[in-house]
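Take a look at these structures.
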Structure 1
Amino acid sequence: MKKLVFLTLLLFQFTTSFSQTENYRGKMKELIAKIDSYNDAETLTNLAITFEQVGDAEQTQWLPYYYGAYFTLMAANMKTMGQQNASITDPAADKAEVLLNKALALTKENSEIFCIKKMVATMRMMGDPMNRYLQYGLASSEALERAKEMNPDNPRVYLLEGQDKFYTPEQFGGSKAEAKVLFEKAQQLFNTFEPETELHPTWGKPTVQYFLTELK
């Protein structure tokens, strides 16, 4: 009798766990499938909030917090359109950092998370470039180097490095020629890149293609 009760409880736990996992995957697939249709700051913000809610509900998965951080930054970029505005970029960087810390608590350090950490540092710097360049420029470079060390075949590493070279004035180390080499490296890696699962990041390839077109 005790054995039967134990087996019944074990089956219940397995069924519940399986159901939760399937619900999580289904919700994540649904959100990821809609990513390309989110093309304004408000919808990107709502997408970031939804990913965070999925992460809070699941409590064991790092990817929802990763996506929440990424789209928080993307929404801020869309709001500022490249213009200096710390009242937008600083809160976005703060929020993204909180989400990344939640992600890091659930997984080993990985290249994808450090790519977003690099983006957070860049956003902080852009809030006041003249006064923040030394602090956050260094933090940005260090995060990107960590991302490269963890996975030298991650194409997003070279995309982000190429963007730095593209937008930085030559007197401060920028170079369109070096940017093109980095974008070509990213494109090469994207052509063979396979995400770990259907839920893992795939963003960046269209952006690489855009920059290479600009550099022809």
Structure 2
Amino acid sequence: MPRLKPHELLEKLREALTYGDEEFIAFYIFKRYRDPFKVLVGVILSQNTAEANTFKAYRRLEKEVGVSVDAIASAPLEKIEEAIRPAGLWRQKARSIKSLAEYVKRGNDLETVLAMPPEEARRALTSIPGVGEKTVDVVLALFKGGVVPVDTHVRRVANRLGLSKSSSYRKIREDLERYFPSDLRLEAHMYLILLGRRICRARKPLCEICPLRSYCEYALKGREIQR
């Protein structure tokens, strides 16, 4: 089976998939504010929920509390919880957002942290309860570049395409960063998510309309089974 070059793979995805402003909360906030605190809040809200729910929760938080370090740090936890209910897991996420604000209030400048080598930035930010490696990687990808964050869609697509054989977050990230050059990694992250959401679904993937079906190990196996 032929192996696509990274730029060829992305070109096929660009031709087949388009996305609007509200497809990715982190990218939406980044483009408008360039504020790592706001982006981190958005990514925390996006955990284990649909993007529409994330946007609704973020806007309610913005309106009812304010998405700034001072506003979050001074707000009662219950008020944050109530504002972000549409995102689900609101108690857990409210504690994480509150902890993030308190982390910054203790003198930890997020821009300085993000300027560190990636592993140092990950160690610093994952010390905040509820902030995992993928959350940090999304922020690094936006503000620093050179990182491919791995969510459930990226993992599934990477495995099916044969870009990684691993189930380990770090190993999949390493495999994808070995495949995609640094300047294509953020775009790759977003298009692999889109492919996973719309076509390469966990159940009943739409292989027949996938722009990468001729280069996909999973689709090839499916055709062989059907013969």
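Ranked by mean count of other Cβ atoms within 10 Å over residues 54-61, structures 1, 2 are topped by 2, which has the highest value.
Between structures 1, 2, where is distance in nm of label points 7 Å out along Cα→Cβ at positions 22 and 38 highest?
Details: 1: 2.6; 2: 1.7.
The structure with the largest value is 1.
When distance in nm of label points 7 Å out along Cα→Cβ at positions 46 and 110 is computed across structures 1, 2, the figure 1.3 traces back to 2.
Of the structures labelled 1, 2, one was used to calculate helix-only ellipticity at 222 nm (-39500 (n - 2.57) for each DSSP H run of 4 or more, over all residues; to 500), giving -26000. Name it.
Working: 1: -26000; 2: -18500.
Answer by label: 1.
With respect to relative contact order in percent (Cα under 8 Å, 6 or more apart), the largest value across structures 1, 2 is given by 2.
Of structures 1, 2, which gives 18.6, 64 when Rg and Dmax of the Cα atoms in Å is computed from the coordinates? Present the calculation step by step, with values, prior to reporting the outcome.
Values: 1: 19.7, 79; 2: 18.6, 64.
Label of the source structure: 2.
Comparing mean count of other Cβ atoms within 10 Å over residues 94-101 across structures 1, 2, the highest value is found for 2.
Out of 1, 2, which one gives 12.9 for Kirkwood radius over Cα pairs in Å, for residues 78-149 alone as computed from the coordinates? If you can, show how the numbers build up before the last one.
On the way: 1: 12.5; 2: 12.9.
Attributed to the structure labelled 2.
Only the coordinates and a few stated rules stand behind these numbers; no lab work does. If you're wondering where the values come from, they're calculated on a predicted model, not measured in any experiment. Cβ atoms are built from the backbone, for glycine too; each structure is taken alone.
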